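S.K.: Below are structures written as structure tokens.
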Structure I
Amino acid sequence: MLPGMAAKPRIAIVGPGNLGSALAVSLHNAGFEIEAVIARDTPISLRKARRVAKRVGARALAGLARVDADLFWFCVPDSEIARTADGFASKISWKGKIALHSSGALAGDELDSLRKVGASVASVHPLMTFVHGSRPRLARVPFAIEGDAAAMRVARRIVRGLGGKPYSIRKQDKAAYHAWGTFASPMLTALLATTEKVAGLADVNRRDAVRRMMPILQQTLANYAEYGGPNAFSGPIIRGDVDTVQRHLQVLRGEPAARDVYAALARSALQYLPAKNKAALRRILDSAKD
């Protein structure tokens, strides 16, 4: 902790979006004082800030002048982090304060304008998905942290207070780290949306498709967690069933985008997972490009 800073610093959340809202509630529930929820000066943003602030006993503000927090946590889109920090740099004294942001791809250097006026800065990213209406628990969630030593110390303490698992990451690894996280959630969601289209080829509507595939999805994730990728892999590719893969590619002509996804994932499976008849499978997958 910084000299003079309480064990649980007063926190201002900058940005009342999905992440900022969930973080404010989790911090409040963990016993941290939320000093303010800071929004853009627009009706929609202020309305969100007031809603969150009411839940956590904080003030909803459209500016920084009246905020007396120890720590400012920027939960704004990546493209707005540096600009927002620049706008805040001259508003208050930053000496002895902590500034964090939660971009998965960008380093703490995005807050360099605050560092230059006395703040200790870091990036603190939870490997978790945040969508409207969802409030995921942060217990056991890993948080990747990098930045100034003082800010990292405070961030680790806060993450542990949330029940999370802090670990250090090098700034040069953040883009790959975020790509990994994107595969784990947004791209997985894109795959699931694609499966709904394929279900339509079998005359199954979206609602029924989601309901019917939940058991196999849940078991697949359980198998992956328990046994790892190679031992959780099943289906025609691991068996080297060339004829079945050929039939899949033929019927998927009715959904060209899904066919492309199938072929890309099948090639990935041949690269990273066990399979028989690899040469023959690669030939028919190559033919799917035509």
Structure II
Amino acid sequence: MPALRAERLCPEAIFVPPDFTRYRAVSRATREIFKRHTDLVEPLSLDEAYLDVTENKTGLATATRVAAAIRAAIRAELNLTASAGVAPNKFLAKIASDWRKPNGLFVVQPEEAESFLAPLPVERLPGVGKVTGERLGKLGIKTVSDLRTLAPATLEQNFGRYGLRMYDLARGIDNSPVVPNRPTQSISAEDTFERDIPLAETEPVIRRLAEKVWSASRRESRTAHTVVLKLKTSEFNVLTRSRTSGSPPSSCEEFTNIALALRERVQLSPDRRFRLVGVGLSNFREPEELSEQALLFG
């Protein structure tokens, strides 16, 4: 639940401020433990990462042993629990990592992939949200096993290129590599409405999405300098508006106000309807870059 909504529902609640400096320090310490086993570490956030341990530095015989060793080190050195998923690819490892949270280890062997996925609801596949799930439901597709009955051409016809991606995922196929040191390019969130609405009614959704994006951005050591607003009309035309500033938004309120101001730059007739709105942050920069620019322009 967004913190703003929680505060409205329970004004007497005591909110403990997050300590992101501490979080980042612990995150770095955790990644140092990862690096003892492999250099192929792809961070997803402060508390999550993909590791490729096909060849590991410690010479452990299996990925399961590597995962157990990492979890033990995190517990001993940082006094924290950690969950891990072991699988032949990133997609399966992500699902496996959620299987026994908190503080669990779950393994999907290559020969078990298809049987493991078969009974899962299609919403467990990455990219299948509420709207896509409903569209699949209208085709009689509820589980991954159901999804396997659709031909690639049918999926592509109904869902575009992502339909082909779903065809592979339903069979446990994911060839995306673990990419270490990949910096965040953007953070965004979007929502598709149950019914098309006029632009004037999008403010509550923009505010909610901005809070979600702002919260996610606090996990980054870099700061974003571009605010993006995305809108999709009832005719499926996509409009984007953006603003880039030398100084990044300093608060969720400032970020939200910029996103709302971008909405005013959409010059369409008042009767135009919209089916989706999205809010994002991009153009992330390191603190050192900001210092250098201050010297150049100071």
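S.K.: For distance in nm of label points 7 Å out along Cα→Cβ at positions 97 and 201, find whichever of I, II sits highest and give me its label. Show your work: numbers first, answer last.
M.R.: Values: I: 5.6; II: 3.9.
Sorting by distance in nm of label points 7 Å out along Cα→Cβ at positions 97 and 201 in descending order puts I first.
S.K.: A further question follows. Work out the source of 11 here, i.e. which of I, II gives that when relative contact order in percent (Cα under 8 Å, 6 or more apart) is computed. Display every interim value, and only then the final one.
M.R.: On the way: I: 11; II: 15.
Source structure: I.
S.K.: Determine which structure produced the value -15500 for helix-only ellipticity at 222 nm (-39500 (n - 2.57) for each DSSP H run of 4 or more, over all residues; to 500), calculated from the coordinates; the candidates are I, II. Walk me through the numbers on the way to the answer.
M.R.: Details: I: -15500; II: -12000.
The read-out comes from structure I.
S.K.: Which of the displayed structures (I, II) returns the greatest value of distance in nm of label points 7 Å out along Cα→Cβ at positions 65 and 249 on calculation?
M.R.: Values: I: 6.7; II: 4.9.
Going through I, II one by one, distance in nm of label points 7 Å out along Cα→Cβ at positions 65 and 249 is largest in I.
S.K.: If P(r) over Cα pairs in 10 Å bins from 0, in percent is calculated from each of I, II, which structure is the one that comes out at 5, 21, 27, 29, 16, 3, 0?
M.R.: It was calculated from structure II.
S.K.: Then there is this: Of the structures labelled I, II, one was used to calculate Cα extents along the principal axes in Å, for residues 209-272 alone, giving 40, 20, 16. Name it.
M.R.: Values: I: 35, 30, 18; II: 40, 20, 16.
This value belongs to structure II.
Quick note: the coordinates plus some simple rules give every number you see, no bench work behind them. All values reported here derive from a predicted model rather than from experimental measurement. Cβ atoms are built from the backbone, for glycine too; each structure is taken alone.
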